[in-house]
Structure I
Amino acid sequence: MSVFSTELIDFNLTATDKKDAISKLAAMVVKAGRGIDAAQITADVLARDAMGTPQVDGVAIPHARSAGVTQSSVAIARTNGVLFDESEGPAEILFMILVPNDAGDEHIQILSGLARRLMDPDFTAALRTTNDAATLVQLLESGNE
């Protein structure tokens, strides 16, 4: 099963700060049946975020292993601009990568795949303009072959 799903995409996420954004994405993962504890997911992502969150050109990628996750997933949101790293400025796009505790380094593999894709200007343009969740999932899955 893919880590991407139309149920894990929010094109209009409004968040007051990174904790609020992470909490809302965690709730989306639980609602989609891919997690069991949004509070645990939020705590685990914030703990990992304390070591730094990768961010490039307005795209932040918070990630973590979490006991609150039952299935590896990537929650995606376009935001009103959420500050993860002061030096990078606000992030307009979030990819929150989550894997169960026993998933080893799967989240790092997903992260490196996304990081490579973010170097492609056509890909990043599509991230910013696509408004159909199924189209976005197809675009994301096409890079994981």
Structure II
Amino acid sequence: MTGTSAHPHNDPDRNLALRVMTLPKDTNQYGTIFGGVILSYIDQAGFVEARRHGVHRWVTAAMTHVDFKASVQLGDLISFYTHTLRTGTTSVRVEVEVEVSRHETDKRELVTTAELVMVSVDCDGKPIPFHEEDPTLC
């Protein structure tokens, strides 16, 4: 990818969780992507990061904050990078950074950041330790 990043983040623990191309169905009347579409992808990226800690049923317990720094335009390529901030017994706190490659210039720009709490649950939706070697899958 060419261009320069507006966010020089070279964290070796930063993982590419998702990459998507924006489409007309995702836009509002101004040609920018709905925030809810971005939130849905952030949720999916959080799951991808949590699953690195164990093959369990992971659910989103909280989005502690989301900061929209710039809009995402139709045709932009969106990358969702994740990093585990903290692990507990049943939960993982995940940071998600959303970066776009602009469709006209290929310039990279940080557009959104978020933090999520993902929880490992059993078949009844009750939290369970995710460090277990042999989880019970539903």
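Values in this text are rule-based calculations from the coordinates and carry no lab data. Just so we're clear, the structure is a prediction, and the values are computed from it rather than from any experiment. Cβ atoms are built from the backbone, for glycine too; each structure is taken alone.
Overview of values
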quantity: Highest-scoring label, criterion being distance in nm of label points 7 Å out along Cα→Cβ at positions 62 and 110, among I, II; calculated: II
quantity: Mean count of other Cβ atoms within 10 Å over residues 22-29 - structure with the largest value, from I, II; calculated: I
quantity: Test item: log10 I(q)/I(0) by the Debye sum over Cα atoms at q = 0.11, 0.12, 0.14 Å⁻¹ calculated as -0.43, -0.51, -0.66, pick one of I, II; calculated: II
quantity: Origin of the derived value -12000 (helix-only ellipticity at 222 nm (-39500 (n - 2.57) for each DSSP H run of 4 or more, over all residues; to 500); candidates I, II); calculated: I
quantity: Mean count of other Cβ atoms within 10 Å over residues 30-37 - highest-scoring structure of I, II; calculated: I
quantity: Winner on relative contact order in percent (Cα under 8 Å, 6 or more apart) once structures I, II are ranked, highest first; calculated: II
